[in-house]
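A.B. asks: See the structures that follow.
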Structure 1
Amino acid sequence: MASWASTSAVDEGVPIIVGYMKRLRRIHPPGTHYDYNFGETTLIGILIRRAIDQSLATYLAEKIWQPFGMEDDANWFLNDDGEERAGGGLTAATKDYARFGLFVLE
C-alpha cells in the first residue's frame, strides 16, 4: 500500500492528504465503527484551520499554551505540504505536557 504522501495525483490547491483520502472507499457506514485514523484527525485539523483562518500552532498558543502558563514553546511536525499534523506530532517539555493534562482534566 502506498503512502498518502507519495500519491502521484495531486489536486491543485488541495492538501495532499485530502486528495488521497477522497479517493478511498468507505469501509463502514458513518457512526457505526470506531477506528483511530491519522487521516481523519488531519482532516479535522484542516477544517479547524480554515474556520479560524490561522495556523493551529497560533491558535493553540493563544487559547491554551499562554493562558495555562506553559513555560516552553512546543513544536508541531508538518506534513509534506507544510500543514501541521493535527493527528499528532506535537512535541513539548514534559512539565508542559503535565500542564496540558491538567487543562484536559478541567
Structure 2
Amino acid sequence: MKHFLLIYDAVPDYATRRAPFRAAHLQLAQAARAAGELVLAGGLADPVDGSVFLFQGDSPAVAETFAQADPYVQGGLITHWRVREWTTVVGDLALNPLPPPA
C-alpha cells in the first residue's frame, strides 16, 4: 500500500463556478472514501485555487481514475491535475513510520 497525492489547479473563478458540479463531485469523493481509497481531501484556501486529495492504493491509478471521472475535471473547472507518490513517515496514518526516537 502506498499514499498518493492528487493535486488540482483550478480556474480563477472556481469557487463561484463549482456549484452545479459540487453534489456529483462530493458523491464521487464519498464513494472513493467508502471504498477505502480516499483518505483525506479538501480545497485550498486564501486563495481558493485548487484542491488536494490523499489516496491510498497499490498504484497511482486510484487517484488518476478519480480525477478522470471527477465532474470538476469534466466540467472544465480544473486547469491541471497531477498525481504524486507521497512517502509518509510521521503520523498515525504514515505507511512508512520512522522508528520512535531513542
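A.B. asks: Rank structures 1, 2 by distance in nm of label points 7 Å out along Cα→Cβ at positions 53 and 69 and report only the one at the top, that is, the highest.
C.D. replies: Greatest value across 1, 2: structure 1.
A.B. asks: Continuing with this model, one more query. Could you figure out which one of 1, 2 the value -0.36, -0.60, -0.68 for log10 I(q)/I(0) by the Debye sum over Cα atoms at q = 0.10, 0.13, 0.14 Å⁻¹ was computed from?
C.D. replies: Structure 1 accounts for this read-out.
A.B. asks: When relative contact order in percent (Cα under 8 Å, 6 or more apart) is calculated, the result is 41; to which of the structures 1, 2 does this value belong?
C.D. replies: The read-out comes from structure 2.
A.B. asks: Further question: 17.0 is what came out when mean count of other Cβ atoms within 10 Å over residues 13-20 was calculated for one structure; which of 1, 2 is it? Before the final figure, lay out the partial values.
C.D. replies: Details: 1: 17.0; 2: 13.2.
It must be structure 1, since only it matches.
A.B. asks: Here distance in nm of label points 7 Å out along Cα→Cβ at positions 45 and 93 has been calculated and equals 2.3, so which of 1, 2 was it run on? Don't skip to the end; give the middle numbers.
C.D. replies: On the way: 1: 2.3; 2: 1.7.
Matching structure: 1.
Only the coordinates and a few stated rules stand behind these numbers; no lab work does. Predicted, not measured: the structure shown is a model, and the values here were computed from it. Cβ atoms are built from the backbone, for glycine too; each structure is taken alone.
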